Structure I
Amino acid sequence: MTIQDISDMDFVAGEVLYINKPLGWTSFNLAHKIRWKLCRSLNIKKLKVGHAGTLDPLATGVMIICTGKATKQIASFQHQTKEYIAQLKLGETTPSFDLELPIDAVYPTEHITKELIDETLKKFVGEIWQVPPVYSAVKIEGKRAYNYAREGQEVELKPKMLVIDKLEALEYAHPVLKIKVVCSKGTYIRALARDIGKALASGAHLVGLERTRIGNIRLEDCMEIEEFLNFTEKNIAGEQKTAI
């Protein structure tokens with residue numbers, strides 16, 4: 001998606017945007033920022049804006065943003081296959097399974113070889129059961145799991161069936177393992193890191209995550225958020241002033 005692609009878009013009627021979510025932004029923050037900028041530029045009070053497929057703040061990559069009537073397409077995008085490039089640090093775990101919280105345990109890694117990694121990853125391909133992270137947005141009796149976790153309350157999360165279509169090691173530079181994951185809706189890559197660490201008779205947590213594809217939409221199809229915001233400010237707002 002380029003500037004040229006969005007120059008004639010009707011955001012009120014409904015459009016679909018492909019954005020590379022920046023590091024540190026929540027998915028909600030990204031959708032909110034786009035809504036705010038469009039409402040301001042178009043001089044309107046309300047505009048439906050939603051996102052398909054949540055990414056954690058520490059993840060980057062493909063985010064599909066829908067506006068107006070195009071928000072009805074969000075469910076269809078959410079059910080499409082996702083592809084990720086993830087980096088796991090072996091031998092250490094954290095309560096959140098990523099870098100959000102400090103390390104809580106250390107495990108041996110001397111026994112881990114490239115051959116062991118390849119054999120272990122094969123066990124996760126196909127239909128698997130996965131227990132979501134306690135630091136997740138899963139609802140338990142109407143309350144998010146991460147709220148219980150942050151209050152120090154223990155909760156039991158039920159495992160969910162999901163599908164891993166492809167899982168391969170791209171690089172192993174001890175203690176960091178880089179993998180490619182192609183998976184179904186609902187897969188928590190943080191939880192996959194946890195489970196891979198356990199299967200290696202060690203531990204692991206996520207230290208990097210990039211979503212590279214949703215369905216047929218790839219990272220190279222996405223715009224940078226600053227590029228979109230700057231274009232909107234200079235062009236759409238300018239058109240409104242000219243029309244007035």
Structure II
Amino acid sequence: MSALISGRKRRTAGSRAGGAPAGGRRRANKEKTKRAILRAAAELFARRGFHATTTKAISRLAGIAEGTLFNYFPSKEDLALYFFEEELAELIRWFERDKRLQRAALPEQLFALIHRHLERLSLYEDFLGAVYLRALQPASKLSPLSLQSQQYHLRYLRFVREVLARAEGRGEIPPVGDLGAYAVGLFHLAMITYRLQDGSPGKENTLALLDRCLKVATRLLRQGGWEW
């Protein structure tokens with residue numbers, strides 16, 4: 001018994017001396033490796049596109065063995081899903097840090113959110129085009145019908161629902177429920193698709209369409225008609 005107690009004391013002392021517990025350090029190291037893989041993949045996707053980027057090239061740029069990459073991401077589709085999850089997490093953090101934007105009117109909030117997302121994704125247009133084509137395949141993890149993809153979409157929809165609920169609480173729009181979040185989600189997806197095809201200088205047609213659609217939709221909700 002005394003030996004067992006002594007062993008526990010040594011483990012406790014070791015944990016204190018080293019700072020975070022071993023389990024916490026392992027999780028931190030795993031997350032660090034995942035982010036290194038993501039940075040390498042994002043850079044290569046931007047330069048070469050989705051299909052032309054190999055897992056060997058990603059692992060080499062990330063400074064890990066190719067087998068290690070597969071331990072984290074069994075396929076490039078899994079890596080693409082993680083990319084979108086991280087982009088969404090960053091978008092939500094950005095919005096929550098901006099106190100002025102949280103006090104703004106709903107059209108300005110939605111314009112800022114979608115515009116910010118479009119600007120960040122603009123670096124990876126070839127990658128996005130390839131992902132869209134891949135998502136059309138029902139068996140793909142990137143398909144809207146896959147459980148992995150739906151988890152990512154549901155997180156976004158819950159976030160949008162909170163933004164809409166606050167606008168409802170301010171009396172800015174009538175109650176729209178979950179249907180409102182789905183409508184914003186579909187509109188956001190439509191704007192990404194439109195931007196991929198937009199050949200105007202600086203994608204100005206996309207920004208004009210985004211602004212006009214949000215104004216029309218808000219006035220429609222407020223007045224129950226199209227006059228604005």
Structure III
Amino acid sequence: MAIEQLALENISKTFTQSTSQTTILRNVSYAFQTNLSYAIMGPSGVGKSTLLHIISGIEKPDNGHVKINNQIINYHNFEQRIAALHNNIGILFQQPSLINELNVLENVMLTALTHNKFEYEYQQRALELLKSINLEDKAYSSIYTLSGGQQQRIALLRAIFHRPSFLIADEPTGNLDKNSAHQIMDLLNLYQKQYAMGLIISTHDIEIAKRCNIILNIENQNLSATKNTDSGN
């Protein structure tokens with residue numbers, strides 16, 4: 001089934017600390033489309049990561065639903081939630097979180113390995129992805145041989161290996177120098193177009209945000225959207 005939309009419906013989230021409660025998101029509704037890129041902005045603590053964690057199924061909303069097309073992601077059914085995520089969503093975090101015991105190629109094709117798929121076609125797909133970022137010569141090397149920027153590129157390849165309909169990227173350039181950050185954003189834009197994905201990225205960097213089609217600001221516990229006519233995408 002072709003995935004065209006990932007929608008939030010009346011999403012709310014409140015955190016409790018000791019005797020106080022803080023509402024991060026209140027009745028947030030928004031529909032993300034494939035073939036478009038979105039930048040979520042706002043100051044630290046406003047709820048950017050929480051929103052992405054809810055979209056990707058890592059956290060449960062207190063109220064509301066996340067839908068892929070018109071199918072509600074059931075947060076109370078672990079197997080259904082994991083199946084929906086595996087088939088439709090790729091996730092890239094600020095930290096690469098690669099597996100040190102695996103070589104570079106195995107880290108790229110981790111999704112296949114976790115489902116006991118070792119076929120030649122998956123290895124070739126991983127090698128082609130490595131070739132696209134000029135790291136095919138590192139395929140059988142240890143993760144320790146890679147720079148920080150290279151590790152983040154491998155994490156990106158891992159996230160798109162199963163060709164998801166949506167890629168969720170939570171501050172993916174936050175720990176990188178300016179040059180490495182722009183390399184990651186170049187790749188995000190490239191793969192978003194190549195695979196016709198929806199790209200949803202949180203960032204503090206307005207220059208990164210300007211490279212997305214739509215900029216979403218979290219304000220007053222909700223989302224406000226601005227179409228970016230200068231994104232060039």
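Starting from the value 5.0: which structure in I, II, III was distance in nm of label points 7 Å out along Cα→Cβ at positions 23 and 207 calculated from?
On the way: I: 1.3; II: 5.0; III: 3.8.
Label of the source structure: II.
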Among the shown structures I, II, III, from which was the value -7000 of helix-only ellipticity at 222 nm (-39500 (n - 2.57) for each DSSP H run of 4 or more, over all residues; to 500) calculated? I
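Matching task: -0.42, -0.60, -1.08 is the computed value of log10 I(q)/I(0) by the Debye sum over Cα atoms at q = 0.08, 0.10, 0.15 Å⁻¹. Pick the structure from I, II, III.
Details: I: -0.36, -0.54, -1.04; II: -0.42, -0.60, -1.08; III: -0.29, -0.46, -1.03.
The structure behind it is II.
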If you work out Rg/Rh (Cα atoms, Kirkwood Rh), for residues 87-126 alone for I, II, III, which one comes out largest? I
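Every read-out reported here was derived from the displayed coordinates using simple, explicitly stated rules and does not represent laboratory data. Nothing here was measured: the structure is a model prediction, and the numbers come from that model. Cβ atoms are built from the backbone, for glycine too; each structure is taken alone.
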